[in-house]
Structure formats: C-alpha cells, structure tokens
Structure I
Amino acid sequence: MSLVLVAHVFDSPGLDYRLVVLGAVLPVGEGILGGPWLLHTLLFCAAVLFGVMVVARGKRLVQRRWLGVPIGLFAHLVLDGTWARTKVFWWPFAGSDALGGSSVPEFGRWPGGLAFELVGLLVGLWAWRRYGLSDPSRRDALVRDGRLTGVRG
C-alpha cells in the first residue's frame, strides 16, 4: 500500500520506490523484538528525514533518492494506525515508558487485520496492472533502478 500511496501522492519519476518500500517495511521488524520501538515513533521518522537532508545537503539528486526511506517510514505510521497509539506515536513527549512490551500495530489487530491484508493484496494486484509490471522491462526498471514506469515522467 505504501508504494501505491506514495506513487499517487508524489507522482515523481525521480523517487527510488525501492527505498520507499524499505522504509515502509523496516518497522515490521520490531515485531520480532517485542516492539513497537523507535521505528514506530514520529520522532524517529523526523530524525531520519532530517538526517537525509543534512547528510546530503547540497546534493539534490542524492536527497531525492534517499527521501524514499523517511517517506516510507511515515507511510507505514499512517497505514498501520500507529498514529492512534498516542504514547508510542508521540514518544517521548507523551511519556517515555511506551516502547516495547506490546505487539506492533501490524500484528495486534487479528483477525480484523485480515481484512486490511486482503485490501492490500487487491491494491497490489491493481498496481501490478496499473504500472504494467507483467512487462519484464518495467519490472527490471523497478528492481534495478527503483523506477516505477507509469508514474509521470
């Protein structure tokens, strides 16, 4: 869902969509660690965004490429409903004891979360057709360069 959401909102051929997917998937790993931890906080996402902008200051193409990671992180927070968990989302401003010791939002909504997964699967099938990913050259462009053909440009 993050890839499709970002492709439609930003409509940018210069964005590396592989990095958007990486940013969107990273927080799921906290489920193994008994999270949610830092990757589910607004502060972490903002820090990654700040880091990309500072480290690549003066290098617009590098910034544009790596902005996919914080954009994916932010998309994850929106789509998994972390924003509804005030103490985690606003950590440490809403209290410093909110991290860890519970399930990550992605795994905490079963069996109702199954409906969200089904919607994600349907959107994925739609995106496969919309972006022509059955064409090997378009698939290669996404895998090799992070380009999603069919986005403006």
Structure II
Amino acid sequence: MTCADAYRVTFATFMLVEKAENWWRFTKQQLEDEGRQITWEAFKQKFLEKYFPEDLRRRKEVEFLNLRQGIMSVGEYAAKFDELSKFCPYFHDRVDECFRCSKFESGLRPDIKQTVGYLEISSFPTLVNRCRIYEDDTKARQTQ
C-alpha cells in the first residue's frame, strides 16, 4: 500500500500518543514559526533526531556489520540479520541478493558455512532454508 507524501505526515502524526504527540505539537509549531514547510522528509528528520539519534543508528549499523551466528539457531540468526540490516543503509538500499547471501554466510558458524558455502546459493530464502535443514539434520544425528 502506498501513500502520497502529502498524507504521510498526517497519517504518521495521527499515530503519535502522549509524549510523542506533545513533542510533535511543539515541533510542528516551531517549524511553522520558522516558515518551514512540513514535508515528510522534514518530519522524518525531526522524528529521527528525537527518537533514534545518529549515534544509536551507527551502533546498530556496526552491530549488523559484526553480526555472527554464535550460539543462535539459524532461524534466530536470520531474524537478527533481517532486523539489523535495515540499519545499514548502503546494505539495505543497494545490495543485490548475492551480496546479501554472502554477508549472511560470512557470519554463519564454520560447520554450516563450510557445508552450504560450496553450493553458491544466491537466493536468501533458499540459503536460510538450506542452513536450517543442515542444522536440523545435524541435531538429529547428534541425538541418535
């Protein structure tokens, strides 16, 4: 579903409650007093400055770049990978599927990485699924 830029600010600010709603009233008045037009980009910039500052965004970006599977299951690692990838703008906006798979593989545990690496899978959902299958098969073998 798409929304015209003219309505984005209206819809977004409608969802604000309590402190955020008060913040927006004050910020909107400030923008109007300065003679600035209240566009989606202006709203987004002010909102991010207030509730998701640059230093926190950079920390999340670094967390993504350093992400490793470690003791997480493949499913947990994939979920964390997806969650954190949105904080890495050059990764999220311009990356192709092969690079995404390569980044995911680089953080896998060595046994899984070795097993799926030679397959050269270039579809992210397929890669995650194959890693899960390998992980499940490995756990089943260990319990027997």
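Every read-out reported here was derived from the displayed coordinates using simple, explicitly stated rules and does not represent laboratory data. Predicted model only: the values in this text are computed from it and were never measured. Cβ atoms are built from the backbone, for glycine too; each structure is taken alone.
Side notes on the structure shown:
- Winner on FRET efficiency 1/(1 + (r/R0)^6) of positions 63 and 87 (r between Cβ atoms, R0 = 25 Å, to 0.05) once structures I, II are ranked, highest first: II
- Given -22500 for helix-only ellipticity at 222 nm (-39500 (n - 2.57) for each DSSP H run of 4 or more, over all residues; to 500), calculated: source structure among I, II: II
- Which of I, II yields 42, 15, 14 [semi-axes √(5λ) of the Cα gyration tensor in Å, calculated]: II
- Distance in nm of label points 7 Å out along Cα→Cβ at positions 111 and 127 - highest-scoring structure of I, II: I
- With relative contact order in percent (Cα under 8 Å, 6 or more apart) computed over the structures I, II, the top value is the one for I, the highest of the group.
- Once distance in nm of label points 7 Å out along Cα→Cβ at positions 79 and 119 is computed for every structure in I, II, the highest value turns out to be that of II.
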